[in-house]
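Pasting the structures in now, so scroll down.
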Structure P
Amino acid sequence: MSKKQKVTAIDLVRAAAETKSSKTWSDSLSEDDSCYLQNVVAVMRDTPKAALYVVAKAVKLELGLSVGINTIARTLKEMLGQ
């Protein structure tokens, strides 16, 4: 019985990179929801005491999103440039 030849690490990573979707959850928002999210980020910039995870939870509930709060918080943080 012969052992199966493993794919090289570089080929494995390249194949995974090609199949990974570059579309994020925020890319699938409607235009209104996308504008709303941009407004939330703008207000957060003007409100330094706004807790990222509290805002992320509120956005999740307000927009009825199926993604996790951590994912939303990460996106908000990226949008804030932090």
Structure Q
Amino acid sequence: MNTGETPLEIYLNGVWKFPKFAEYEYETEQLYQWTNFDTNNKKDIAKRLEALREKVDIDAIGKVTSKDVYPIMIELKEKGL
């Protein structure tokens, strides 16, 4: 894509359409941090997901939201999970 234009020319001549991001959800971020493989042990994650599944159908995508699951996560964290 070498057009011979300078970066400024590319910028000035461009029609820039940036994607719209979804609204930030604190609950989703907290659930992600509690269950991600980057910072957590796989055995701990398995226990946490199983404990969540005992209380709510976390696999029902579209029916259960992070806001539904978040209070249960807090309850489980308070119990030391």
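Every number here is computed from the coordinates shown, using simple stated rules; none is lab data. Just so we're clear, the structure is a prediction, and the values are computed from it rather than from any experiment. Cβ atoms are built from the backbone, for glycine too; each structure is taken alone.
When relative contact order in percent (Cα under 8 Å, 6 or more apart) is computed for each of P, Q, which one produces 23?
P
Which of the displayed structures (P, Q) returns the greatest value of FRET efficiency 1/(1 + (r/R0)^6) of positions 12 and 68 (r between Cβ atoms, R0 = 25 Å, to 0.05) on calculation?
Top value of FRET efficiency 1/(1 + (r/R0)^6) of positions 12 and 68 (r between Cβ atoms, R0 = 25 Å, to 0.05) goes to structure P.
Let me ask something else. Which one of P, Q has helix-only ellipticity at 222 nm (-39500 (n - 2.57) for each DSSP H run of 4 or more, over all residues; to 500), as calculated from the coordinates, equal to -16500?
The read-out comes from structure Q.
If you work out Cα Rg over 2.2 N^0.38 Å for P, Q, which one comes out largest?
With respect to Cα Rg over 2.2 N^0.38 Å, the highest-scoring structure among P, Q is Q.
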